[in-house]
1. Quick check for you: by mean count of other Cβ atoms within 10 Å over residues 104-111, which of P, Q is greatest?
2. Work out which structure the value 0.30 belongs to, where FRET efficiency 1/(1 + (r/R0)^6) of positions 88 and 176 (r between Cβ atoms, R0 = 35 Å, to 0.05) was derived from one of P, Q.
3. Hey, helix-only ellipticity at 222 nm (-39500 (n - 2.57) for each DSSP H run of 4 or more, over all residues; to 500) derived from one of P, Q reads -2500; which structure?
4. To test your reading of the models, identify which of P, Q gives 23 for relative contact order in percent (Cα under 8 Å, 6 or more apart) when calculated.
5. When Rg and Dmax of the Cα atoms in Å is computed for each of P, Q, which one produces 16.0, 46?
6. Out of P, Q, which structure matches 27, 15, 11 when semi-axes √(5λ) of the Cα gyration tensor in Å, for residues 16-63 alone is calculated?
7. Out of P, Q, choose the structure whose coordinates give distance in nm of label points 7 Å out along Cα→Cβ at positions 40 and 56 equal to 2.4 when calculated.
Structure P
Amino acid sequence: MMSSKNTFEMKTYMPGKIICVGMNYASHIKEQDGRFPAKPVLFAKSNNAIIKDGDEIIYPPQTKELDYEVELAVVIGSRAKNIDENKIIDYIYGYTIMNDITARDLQKEEGQWYRAKSFDTFAPVGPVIVAKSVIEDPQNLWLKSYVNGELRQDGRTDDMVFKVFELISFISRTITLESGDLIATGTPAGVGAFTEDKKFLEPGDIVVCEIEKIGRIANRVI
């Protein structure tokens with residue numbers, strides 16, 4: 001799987017668990033109702049949703065509001081349970097990008113997020129996993145998303161309400177994390193649901209998610 005000393009290809013990567021964090025960027029909270037959570041908001045995606053850079057996102061007939069979310073994702077390196085925040089770095093393998101594709105209308109109607117976020121192809125991940133040594137501070141990265149070349153999201157990871165190490169420590173106190181598990185850490189403002197003219201994805205759109213020091217993933221909606 002290794003392609004260079006600090007970069008790892010995605011060809012054989014499949015996480016055992018995908019744990020995601022909602023409402024974790026101040027800018028994203030403010031574009032909604034402005035209510036900051038007291039604790040991290042966790043939800044899961046099924047690993048059948050995983051696709052790689054260049055694969056196609058399938059637009060399912062059950063939704064009319066297909067949305068995108070660029071997210072910094074953490075790949076766990078070793079089994080972690082009840083780990084203090086200041087020791088979390090020892091349990092991280094590396095970092096990658098995830099596009100948390102969402103059927104926004106189902107998310108709103110059903111009151112739970114699992115189905116709305118777990119359709120096949122709803123988790124583009126890649127283009128590589130970079131070793132943790134490449135990213136000295138995961139709270140000092142820019143992240144952006146584009147649809148058909150138009151910039152939609154433009155944020156920085158220092159806007160997180162709950163920081164990366166804090167999140168993983170919090171999760172480890174409830175869920176035993178295993179090597180390969182994927183933690184998606186939230187998204188900044190600019191998702192389609194909260195743009196003035198509701199810019200949801202359509203078949204034929206190309207979505208690009210980009211994070212500093214990691215690269216970019218591009219996926220076409222079909």
Structure Q
Amino acid sequence: MEQAGQARYASNTVIAGELLELKGRKALDIGCGDGKFTRFLARSGAATTGIDVNPVPLARARIKAAEEKLAIDFIEAHGEDMPFGDASFDVVVFSNSLHHVAPDMMDRAMGEAARVLKPGGLLYVMEPVAEGPYFEATRLINDEREVRNKARAAIAASGPHGLAQIKEVMFQALRTWDSFDEFAAEQAERGEKRRKVLAEHGEAMRTLFEDTARRENGRLAFDQVFRVNLLRRR
């Protein structure tokens with residue numbers, strides 16, 4: 001396995017563009033949400049399918065794809081039980097989604113990804129890392145250390161599914177907000193659980209957020225660390 005050195009500033013799409021040959025390939029985005037990364041796959045020339053368990057972001061994904069005139073097949077489905085035949089895709093992607101699979105289903109989801117991959121096909125897994133300034137500043141509202149570590153363990157244990165890891169890349173992305181209030185409003189839109197945390201611990205979160213941030217052009221700035229694992233189906 002090839003290891004990355006010092007994490008560089010990049011983006012998920014930049015790293016994927018470097019690691020994946022997409023033009024003319026069949027690609028599947030598991031846990032696609034509103035389809036931002038799925039649209040990147042399609043724009044890169046792949047015949048693309050996106051799946052998600054939540055119909056609400058899928059509806060947004062279809063609208064946005066239509067606005068960009070991209071022919072993407074969006075399907076409501078679970079990553080651990082996918083409605084596709086064996087060896088259906090050249091590229092399969094978990095983009096910030098594997099850690100959202102139920103912990104006891106992550107290994108099964110990796111197995112499903114391997115099943116629908118053609119021999120020699122690539123599995124691209126991008127996950128946020130539970131460390132660094134952004135994680136520390138937001139851990140009171142979104143401490144996903146346990147599930148992210150379980151996702152990493154599922155990747156490491158995927159050999160019996162016929163997957164061989166060929167590359168690991170670390171990168172960091174800059175995230176900025178005008179204020180803690182802007183960040184809090186964004187988090188509140190993500191559901192009742194986060195609104196409750198904000199109501200109970202808002203001031204402690206504000207202090208941690210503002211003390212951890214650095215100032216860039218008048219904004220509160222953080223580096224968020226990500227890890228990409230690239231695996232090949234044997």
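1. Comparing P, Q, the top value of mean count of other Cβ atoms within 10 Å over residues 104-111 belongs to Q.
2. Of the structures listed, the value fits Q.
3. Answer for the origin of the read-out: P.
4. Matching structure: Q.
5. P
6. P
7. Values: P: 3.6; Q: 2.4.
Going label by label, the one that fits is Q.
Quick note: the coordinates plus some simple rules give every number you see, no bench work behind them. Since the structure is predicted, the reported quantities are computational estimates derived from the model, not experimental observations. Cβ atoms are built from the backbone, for glycine too; each structure is taken alone.
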